[in-house]
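For reference, the structures are reproduced in the following blocks.
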Structure 1
């Protein structure tokens, strides 16, 4: 299956600095490392670079290879093919004026440059499950005269969140014309290899790169990079270029020469094609899907990662026994999901919400199982961790909904895989997780015996996905009985009853708990329509109109009547719905913030006070279908994503958008649950469309 030819731009975008620098490409290596940049090939974020690799996989990510600035040399004349923006405001050189087109070849960014009779292409990709970035160039048409590129290779050694201090980075550079190693004190070595050109050591700083996207975020907006090598590359019609590899440890010897980059490029393309073929083979609705949906299938492959588990992490499996730390139970790979690029790590909640769209819709059932069993190794007192700190510290168990999403993820997995053996193995742990929630676990999480609902939290901690906190200030306090938490609790109990029946076990205890929770859930109904956001909080019931209530409609098992579901959808449509998702707070609220901008304090205080969350757009569409039965209308709600894939993070979906028009994309430019939920909902609604049309035809026939 050929990758989609969806993301493509001509000179009108590529040669316009404002347009070309706001459109970003992102790559991932499947180990937590990534690469990213702009169409213009200028830096706008501290996170932009050609190789950002984890020092403590998948965390502790370090920018090791920042830029490859290429200049074309032809008969004594030269043309820069790169662009740099400087702190002074100057833009020099402006190599973007030579870009004839840009496209994504599956996941691979490809530039075409045109200068007179000379047309050449450049592409960048990452090897899967290696800390390796490849850059290649080729002439599109043969020339009778020799031409070559001169390429400056800029490196760094800072944390991807941080700033460089030039005095602290003084690497040792050694090697020959085919291989140069850049070794920094206390860190792994970056290796440059070329089969086609010649490498020459350099040793100087280039300072004062301007980073406008960081300035927008109220963060330091200057950077410096170290030129460690220069490459001379003769141009041919065959792909040739450079391979940059980071060694696993500081003590690792010089790496063996990698395969030729043309071979590695073919391997990368074959991988993208295989992922798309697997998805189309396993999910028939994808076979005739539009190209933008196929692009989402490619994007979905960016987020799952292989995750090594260290000795200090929680090590009990679902049967309570010690696990093999490297392979997990039964030799399975330990896998997880990066929540978003470039700055998020693997968050349990995000992983579990994204799992169906990333793995089940795309036919990657083994990865789904590996992610679920990896998560099982971290379950503690009935909870899953919220996140794994970027410094490799102990996981943090500050989430109430993460564990409840775990039940829904298992339900979705069993529904498509029919893996009863896997369910049999995990079932005792799931029982124990319910038991902990019934008798109470950390952070005040437990059942209120008066109504069967789940309580959580206190004034000092935020346990739901609306988790912004500034110092001691919890920005969106939801201490009490949050609506989506109890929708998830009811769903989890119903899942356990279903699992029990599948395994021929007695479901009575779960059915009783679910019946009690369903009766208690009726308390969420507001007299004027919609649902309370939180019950029994410190100041009573919270009437604020937020999007959390939509999950009470979209989860597999809903505690609401059809009439109540319709009221929820109507309230969300009136107050929260936008082209790209649901606002996190209704605009009528005095605390509403329609723009997500400014420094850290301004942005964090606004995070859940109005910005639009794109992962909730497919939830709204699903809820609307369940209420109206109109699958085509519901699926049309996803249509604006088509245009967004050509803006911001190309071929992927941003984390959030401004609450006010024109709803500018904000936050992380590539977010796992945004991609996953849209893909999952599009397929589900496509599957529902024939049934909906059949039902309407029968209804019309009965009228006649």
Structure 2
């Protein structure tokens, strides 16, 4: 053991910090680097070799002990012979030994890897068969992914010793952390910086102390870069219907800077959130990102100070890798929370009316994944199978061979809770003998409880198809199926700029929908204005919903007709002196309002603030079980007929607004 006393100022007993470190040049430099930020503190450096320094026969490409380079230093801290230990953060085990805590994690000096080659060859210039040394399995895998023709071997020793092995010809090149070369003053040896993903803690220093040394935490709080970290919220979207998203998850999404979302989530439902969105979905044989890549994306985003939402289908902790992501975040000291979601297997029971347990019939239930090639069902009364569409024959045959009754009823539901939900019924025997393809995602319910569909009425309330946007769904009775046949998209900002920023040229502003309110004010805010710029305008709202939208921006309209329609607005303004009007609205807005006002001497400027269009992926669904349809605008009526060919006369229709009624009567 080597003990070095270093005093940055006159020694002070109460500020003398005993520091445990490895005895390599790099480790000692790292200690000095850390204390450069604390010139008022004196420290005593206690350096000794670690197990990894003494046992260079242990390969780092295998499965070495996780405390290979920290064990001896941490033992000094636990015994009280040292106050703190300073480690390369990526060398620290997780969790730390019992009794220790991480009191500071510094910002990374450099997170990249560098290539050092004997002849200054770049990676792509190395000859086939060249020997490249590395101490990391991850680096080895990434290197072979781009240069499979190279020979990649493990290497041990200090940075200086590794460079010497390159210089001697034992290796043609070496991969090493850029920060190590920089700290040692050897950056001139780097041939190039490599584009490889590195350890999330590379370049950072970790300061470890006993958990009872709160005084030390106070000393070094300013060096702890975790104060600048953001947070990750891992949550579930539910089975697919946005109405089943929890309030806590909604709050997290509203506050998020970034959202990483899965394949089972309709990205149009995320448009309402201002966060940056990144699709990281995975389906069978088709992964946009590996799980390792997703883990690293979450860490990097949180390290940059972002509030991150990791949004999954269902519940994040049921067949959704939420536990793996939580563990990875923990290992890299990222703050996170787990927010429950409604798992599809749980939602299945309530949305279909088939209970998972039923007194006298089923008292146990199991949830299993259908991905297992030779899947065997557990011996519970009820089994819910996730992701089993490709293994239906196997799981059914195995269930029968394991003793389940071949006549056991089975319910299969695709796209649960969505507008294209489809329910099928079968038996284990039928599934084991017939190959049938079902739409995915598919959830499967196996057990006697399925027979309750004959005892519990399938329909005790009306089924209503809502064709407008998500806002039309709220507070409606009956079972709601939402198939949006209109898509609201903002107009180009430059088109709106001149009129919106000069609205004081008009005496009146008329809003005919809450969309026109939302997009008008969003455009106004983008130009650096707010509601105060409308102080000289009189405001007209077409109805209660639009007035509520205005109130969110601090506006109470001057006028609102009892008859919530264009005609109602015209009647209201009949008693006013004709003036100038700005009418923000849809690009498909009807001519009724501006024409009627124009006839009465008003000067109306129509300003399209949003495009009302048919969603690109609209296709007909089975509406045989639909009892009622809701059309909230003329466009809904028109687009329904475009998709379905006709308006069925056997249905009951809810028509909002006179213009919607007119369009319906024209097309029926």
Parent structure of the calculated result 12.8, given that mean count of other Cβ atoms within 10 Å over residues 527-534 is the read-out and 1, 2 the choices: 2
Ranking 1, 2 by distance in nm of label points 7 Å out along Cα→Cβ at positions 63 and 503, the structure that comes out highest: 2
Among 1, 2, structure where distance in nm of label points 7 Å out along Cα→Cβ at positions 407 and 639 as derived comes to 3.8: 1
Among 1, 2, structure where log10 I(q)/I(0) by the Debye sum over Cα atoms at q = 0.18, 0.20 Å⁻¹, for residues 119-198 alone as derived comes to -0.71, -0.90: 2
If distance in nm of label points 7 Å out along Cα→Cβ at positions 71 and 103 is computed and equals 2.5, the structure in 1, 2: 2
Structure (1, 2) behind the derived value 21.6 of mean count of other Cβ atoms within 10 Å over residues 223-230: 1
Parent structure of the calculated result -7500, given that helix-only ellipticity at 222 nm (-39500 (n - 2.57) for each DSSP H run of 4 or more, over all residues; to 500) is the read-out and 1, 2 the choices: 2
When Cα Rg over 2.2 N^0.38 Å is computed for each of 1, 2, the largest belongs to: 2
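Every read-out reported here was derived from the displayed coordinates using simple, explicitly stated rules and does not represent laboratory data. Computed from a predicted structure; not experimentally measured. Cβ atoms are built from the backbone, for glycine too; each structure is taken alone.
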